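Engineer: Alright, structures below, take your time with them.
The numbers here are math on the coordinates, done by the rules we state, and not lab data. All figures in this text were calculated on a predicted structure; none of them were measured in a lab. Cβ atoms are built from the backbone, for glycine too; each structure is taken alone.
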Structure P
Amino acid sequence: KKKKTKKKKKKKKKKKKKKKKKKKEEEEEEEEEEEEEEEEEEEEEEEEEEEEEEEEEEEEEEEEEEEGRRGGGGGGGERRRRRRERRREEGGERKKKKREEEEEEEKKKKKKKKKKKKKKKKKKKKTKKKKEEREEEAEEEEEEEEEEEEEEEEEGEEEEEEEEEEEEEEEEEEEEEKKKKKKKKKKKKKKKKIPY
């Protein structure tokens with residue numbers, strides 16, 4: 001009964017561990033999905049910014065062309081050209097900064113991935129070790145059970161031998177008793193025959 005309860009507890013523990021492992025794996029998957037979504041959003045934002053910049057530049061160029069065709073207002077055209085150049089420089093700076101930030105982010109992600117891989121490798125090693133330990137434990141338990149069975153068999157055999165010996169002794173005693181009774185009877189008979 002004690003052994004059964006122990007096995008039941010072990011089974012329950014194993015089930016709990018399996019559930020915990022599954023939950024952790026699901027969390028890791030969710031994390032990866034979130035990271036991918038973030039990356040996609042960043043890419044979309046970048047594309048939108050680039051499109052906006054291109055549209056602004058096109059509008060300014062169209063305005064300049066329009067003014068040039070109308071003639072006059074050269075100063076305004078120059079101002080717009082300078083403004084466009086400044087904006088282009090600012091845009092370039094912005095892009096540069098964003099690129100640096102993305103590179104930094106990429107480095108962090110790679111580092112995180114590497115760490116995760118290392119952790120997974122370590123976990124795999126640990127799991128392998130645990131599996132081996134579990135197998136060893138199971139083998140030991142099996143051996144113990146076999147030993148117990150052998151002991152029980154030996155005990156049973158010993159008991160049988162003892163019983164047989166007892167029976168033999170009893171038979172011998174009975175035989176002895178019979179002999180004694182026979183002898184006594186013979187003696188009595190002999191005594192009866194002697195004349196006085």
Structure Q
Amino acid sequence: MNGNVFGEMVIDSSLGAVTVNDPKKPGKRLHYELDQLYKIRYVSGREHYYYSQDSSKFNWFTREEMGLFIKGEHDSRRFFKPKACGIAAGIFGFVGGMSGTFWGPILPYGYMAFSGITKIKIKHKTVSDPRFLDYDSYILGYERTARQKRKIWSVIGGSIGLVAGYGFYAVFHDKYPENAPSFLQIKL
């Protein structure tokens with residue numbers, strides 16, 4: 001389950017899988033195994049739930065909790081924009097690239113690793129229904145997707161900054177000072 005919601009006609013639902021048309025690529029089909037589905041809502045209004053709480057399949061949530069978890073993932077995917085993470089990783093990448101060393105990528109990708117640790121602040125304007133904030137399962141779904149988005153934006157921003165930093169180094173490295181301060185020198 002990935003929290004994706006889309007409206008398409010079910011083509012086939014036999015042999016433990018559901019087949020639907022891909023809404024983004026006409027003519028292609030998507031196949032979902034029944035374990036990947038939460039529910040299908042038919043045009044007639046009938047709903048068929050495929051999710052059930054089963055600890056042997058690592059489905060720890062009840063059906064209602066999983067519904068809130070998916071809504072949290074969906075709201076995070078729609079509203080959460082970690083632009084500050086991308087900008088900060090870009091700055092770290094630029095500084096790492098400016099060094100011109102083999103160790104330059106440590107800064108931006110180290111930042112990416114630590115960007116998922118900090119707390120996610122859920123703003124009320126990014127929630128489809130404020131009552132959902134009372135449920136832990138909604139918050140867990142929101143935070144899970146928000147942390148993934150932070151890491152993706154950090155990788156993109158850090159990579160762009162790193163390339164720009166290495167480009168800066170390639171152009172201006174001959175203008176760098178010859179004698180580095182003593183605390184930057186490595187003595188062997």
Structure R
Amino acid sequence: MVETKDKELDRYHEKTEKMQSQIEQQESLARIQKVITDRESKSGVNYKPPSTPDKYGPSAPKLAIFDGKSDWRPYFLQFSTIADRYKWTDEQRLFKLIELLRDRALKYYSNRVKSLQANYKLFCQKFNEKFGKKELPHILRRLLQDLRQENEENLRDFAERAQELAVDGYPDTPEKFAETLATDAFFERLSR
């Protein structure tokens with residue numbers, strides 16, 4: 001009888017040790033997973049923003065691709081606004097932008113030197129030079145002077161085009177001044 005109790009006690013200790021070992025393995029795996037997740041989130045690799053709302057609101061919306069056929073500036077403004085909202089680091093911003101490149105833009109990026117490919121600020125500067133506004137300010141000012149409403153263009157689109165030419169033609173002037181120039185050009189061309 002004592003022998004039976006000893007065997008039961010031994011089995012109990014074996015099971016307890018086995019369970020303790022499994023618990024330790026689970027804890028070890030959890031610690032390793034936490035380290036991996038922390039490193040990935042810091043580097044931006046495989047980083048997935050939380051799917052549940054946090055103190056900054058819901059996870060980032062799906063971003064549009066950039067193919068190099070449209071103006072870089074409005075695209076970059078939207079991207080920067082979202083990146084600021086979700087507190088992305090420069091490294092996270094760079095990885096996300098690279099994911100969103102297609103066609104001409106991706107080809108341009110892939111043909112750059114490694115130092116440009118790895119530097120977010122330099123990347124943005126080069127993309128602005130390549131895909132940003134195409135005309136020099138003095139040419140845009142001349143286009144504003146010669147502004148005419150297109151046949152199928154509604155007044156709203158005409159006004160927006162005048163505003164865009166004024167802002168781009170006078171890049172270093174106060175916003176109110178550019179608005180006044182756009183308004184003057186718009187009304188002057190309407191009266192013709």
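Engineer: Which structure, out of P, Q, R, was volume of the Cα convex hull per residue in Å³, for residues 61-124 alone calculated from, if the result is 103?
Structural biologist: Q
Engineer: Let me ask something else about it. With helix-only ellipticity at 222 nm (-39500 (n - 2.57) for each DSSP H run of 4 or more, over all residues; to 500) derived from the coordinates and found to be -22000, which of P, Q, R does the value describe?
Structural biologist: R
Engineer: Another one. Compute distance in nm of label points 7 Å out along Cα→Cβ at positions 29 and 149 for each of P, Q, R and report the one that scores greatest.
Structural biologist: When distance in nm of label points 7 Å out along Cα→Cβ at positions 29 and 149 is calculated for P, Q, R, structure R comes out on top.
Engineer: For which of P, Q, R does semi-axes √(5λ) of the Cα gyration tensor in Å, calculated from the coordinates, equal 46, 20, 15?
Structural biologist: It must be structure Q, since only it matches.
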